[in-house]
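J.: Dropping the structures in below, format is structure tokens.
Nothing in this text is a laboratory measurement; each read-out follows from the coordinates by a stated rule. What you are looking at is a predicted structure, and each value in this text was computed from that prediction instead of being measured. Cβ atoms are built from the backbone, for glycine too; each structure is taken alone.
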Structure I
Amino acid sequence: MLLIARGLPLREAFALRAPTSWAAAGRIALAALGATWLTSAVLEALIGHAAREQAVPQYWDETRAAPYLVNAIVIAGFVPIVEESMCRGLGFVLLARWGERVAVLGSAVAFALAHGAVTDFPWVLVTGVGLGYLRARTWSLYPCVALHGTINGIAVLVSALAGATGVT
């Protein structure tokens, strides 16, 4: 990413600044989170759980709790920073020369394709659009990282709880 961004002002290229309004960011993030969950629920109803690529595991193995915890930290902490830096940071800035809509949609499509999901493509795309809209309205990467981390963190927590109770 840094090689691609060479010559650009990094704070601007990666939107490393406070959002214009944390309150507005919170409202947009809640709407985006709702759209993500709604899309996931529709996919669950249409294709079922077993066909989902990024679905909750159907079992819990307590002997693997330590690796699971490390994986959870990476998924909810590190991954959002990297993916948001690529998509809503640099990707957004590079696409913005063609307009805000292109930046939002283009970064969302790149985000969804990078996940490699076929059946889960719609909800990953909706998540990416929500994150892109959040980036466009707040001019900041920070709320995007926070929302992305929240989405991933909730998914990891639900995965552990559902797997431990046998509910999927």
Structure II
Amino acid sequence: MFNQIAVIGAGTMGNGIAHVFAQYGFNVNLVDRDPAQLEKAILTITKNLERQVAKELLTKEASIQTLARINKVQQLAEGVRTADLIVEAATENTDLKLSIFKELDQLAPETAILATNTSSISITKIASATKRPEKVIGMHFMNPVPVMKLVEIINGYSTDAAVTRKLWR
């Protein structure tokens, strides 16, 4: 299914998304140009994992394995080079998201699914920044991601039904 996940943006939502994917066994590249933001994200994930261990929701070993599956990456090209699924979780700014998706379209494998965590920008509009609108979809995670077991899947006008089905598995 998915061997490599890339999460773009290491803020509140991005670090939560990376945490959950890694906790469920996926290898994750957490991508952010700001090294301080990446360090802050890992500290947040570590604290959240410790909280899960303290509440006996997760074993210490599982916590260690989760952290080991997260790779901090500053360069977008490096972070998405082998990704099967890319989840963008940058600031809710239309121009920024369009710019990111234009870059992702050029850098990510042609087979990669490009997802956005947006809650307010049209998926169709975001997909228009790419040459593969059929592979663009919304994955709106709820905050705090490690606690809220809900992800809203939103199709754009051109999203292929096979892409939607793949995310439901």
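J.: With helix-only ellipticity at 222 nm (-39500 (n - 2.57) for each DSSP H run of 4 or more, over all residues; to 500) coming out at -13000, pick the structure among I, II it was computed from.
T.: Working: I: -20000; II: -13000.
Source structure: II.
J.: One of I, II was used to compute distance in nm of label points 7 Å out along Cα→Cβ at positions 27 and 51, and the answer was 3.0. Which one was it? If you can, show how the numbers build up before the last one.
T.: On the way: I: 3.8; II: 3.0.
Source structure: II.
J.: Using relative contact order in percent (Cα under 8 Å, 6 or more apart) as the calculated read-out, with 40 as its value, let me know the right label among I, II. Each step should come with its number before you reach the end.
T.: On the way: I: 40; II: 22.
Source structure for this number: I.
J.: If we compute distance in nm of label points 7 Å out along Cα→Cβ at positions 11 and 139 for structures I, II, which one ends up with the highest value? Display every interim value, and only then the final one.
T.: Values: I: 1.3; II: 1.9.
Greatest value across I, II: structure II.
J.: Please state which of the structures I, II yields -0.56, -0.65, -1.22 when log10 I(q)/I(0) by the Debye sum over Cα atoms at q = 0.12, 0.13, 0.19 Å⁻¹ is computed from it. Don't jump to the answer; show the numbers that get you there.
T.: Values: I: -0.56, -0.65, -1.22; II: -0.48, -0.57, -1.21.
This value belongs to structure I.
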